Structure formats: structure tokens, C-alpha cells
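Just below sit the structures, each encoded as C-alpha cells.
Where a number appears in this text, it was derived from the coordinates with a stated rule and is not lab data. Just so it is clear, the model here is predicted, and its values are computed rather than measured. Cβ atoms are built from the backbone, for glycine too; each structure is taken alone.
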Structure 1
């Protein structure tokens, strides 16, 4: 529900609500970049679940190596496959 003050000074949230109402949620997701931010949040959640919430190496060179190893692990997991969904009629 938009803020009553949105008629003269709409906030970012109010503009998003208006765009969803006028053009639909899918158009808003594309125009706002919502899909990309959602993918990034999902990726970080996967990283924290599989690798851990923080780096263990102390110096920057070792941290870079640790990140490269983590990325390779996640990429390998992605290559192994994702679940396939099909409609049940």
C-alpha cells in the first residue's frame, strides 16, 4: 500500500509499487534489476552454506587462493547438475 504522501513526493518503494500495479511484476523485475540481485543473494547464500560464512586465511594472497578454490567447488557442483522439474498432470 503506497504511502499517503506519495502523491507529491513518492519514495523509491512507492515508485516500485506503482510500476508493479501499472505494468506487472515481471516487467518491474526486469526494469529494476531484481532478478540479478536475487541471483547474487542466492549465490552468496549457497557460498555461506557450502564454504562457510567467513574466510579462514589471514593474509590477502591466501584469501584470494581460498576464494578461487571455493569458486571452483561451487562451479563443479553446478556442473554436476540441477534438479529437473516436470509438470504432473
Structure 2
């Protein structure tokens, strides 16, 4: 068996897995599709625009982005894209 030297972060992840803290993803196929779409949207060439938003709106946007697992600018772009596409 090969021996690998793990750094601190890798060892913490391994310990977490061994403690059973990781759970399988429900609907794995759907989740893969969703994450591929996120990656595709992130990698698309974009054009910059400037928007003035209140600090409160930006804070709420950033909090929602954390829940969605996206950068907040990507989430804002996605919301605008959905709005203009419907």
C-alpha cells in the first residue's frame, strides 16, 4: 500500500469522513447536472456592468450566495439572466 503524507487540511477531511460526518448526496445525477451548469455559467465570457445597490441588498445577496454555494456576483448574474429570459 502506498503511503501519502497528508497536510493538516487533508487530514481533517479524512478524519471527518472516518467519523461518518459525510453523507451521500440525494439525487446525485441531478446534483451533477446542477453543478455542471453552475460551472458553465461561471466560465462564460462576460461583460462588466456597474450597479448601485444598497449595502443591505448586497449583504442579503452575499448571504444567499453562501447558501447556494456560489460567488455573489455569479448569483446576481444568474438572477438577472433568469429575469430577462422568462
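Thinking of 1, 2, which structure, once Cα extents along the principal axes in Å is computed, gives back 53, 48, 18? Present the calculation step by step, with values, prior to reporting the outcome.
Details: 1: 53, 48, 18; 2: 55, 31, 24.
The correct label is 1.
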* Asked: If we compute FRET efficiency 1/(1 + (r/R0)^6) of positions 12 and 52 (r between Cβ atoms, R0 = 41 Å, to 0.05) for structures 1, 2, which one ends up with the highest value?
  -> 1
